[in-house]
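These notes open a run of structures that come right after.
Rule-based calculations on the coordinates, nothing more; no lab input. Predicted model, so just to flag it, every value in this text is computed and none were measured. Cβ atoms are built from the backbone, for glycine too; each structure is taken alone.
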Structure I
Amino acid sequence: ATSLKHLVVPLANHAECKAEYDRTELTPAVDDHMFCTGPSKNEENVCFGDAGGALAVKDAETGDIYAAGILSFDKSCQTYKYGVYMKISSYLP
């Protein structure tokens, strides 16, 4: 693509996401150093080629934008499934 694309996704319930991925041996386990997002309002989700991309968050108080997570894996572009991100703050001093 010649232009940067973005997707607005809501945070998902951690326990529900963990349970979804714990049911299969095809994906890594979701742990406390990860968080999940659900599909967007437009029923879009992360897909092939998105892994390694950052999830940016805007601080409501300061307006600063920072990377909160790095996409680790998802369920093969399925619209109603979770995207799983590595929580960057878990690895900072």
Structure II
Amino acid sequence: MRLARTPTIQRPPLPNAPQNLSYTATADSVTVKWDPVDGATSYKVYRGEAKNLDAEVTGPPHTLTGIAADTQLTVNVTAVNAAGESTMSQIVTRTTAS
């Protein structure tokens, strides 16, 4: 009797968390930029203390809109690849212009 071989599928390691986040704020939006992560296929941008998903994008930058003037906003980003989602980036809080 011959045993069938099951191919081994190598998954990439989880991506690193995005680094060097920077923000630009206007009266009604915040644009966040970060350094691209090797092996990442997309990025998830989270907003607020509750870390609500704002968008999944293919690369930096991303602009969060619909924010009231003089509002403090927390944003962080994760990198995604076939293995899953990285840990969250450093959290940085910005206030929109008044």
Upon calculation of FRET efficiency 1/(1 + (r/R0)^6) of positions 5 and 69 (r between Cβ atoms, R0 = 25 Å, to 0.05) from the atomic coordinates, which of the structures I, II produces 0.00? II
Suppose you compute helix-only ellipticity at 222 nm (-39500 (n - 2.57) for each DSSP H run of 4 or more, over all residues; to 500) for every structure in I, II: which one lands on 0? II
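Can you spot which of I, II the value 27 was calculated from, given it is relative contact order in percent (Cα under 8 Å, 6 or more apart)?
Values: I: 27; II: 34.
Working through the options, I get structure I.
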If you rank structures I, II by distance in nm of label points 7 Å out along Cα→Cβ at positions 45 and 61, which sits at the top with the largest value? I
One of I, II was used to compute mean count of other Cβ atoms within 10 Å over residues 37-44, and the answer was 13.6. Which one was it? I
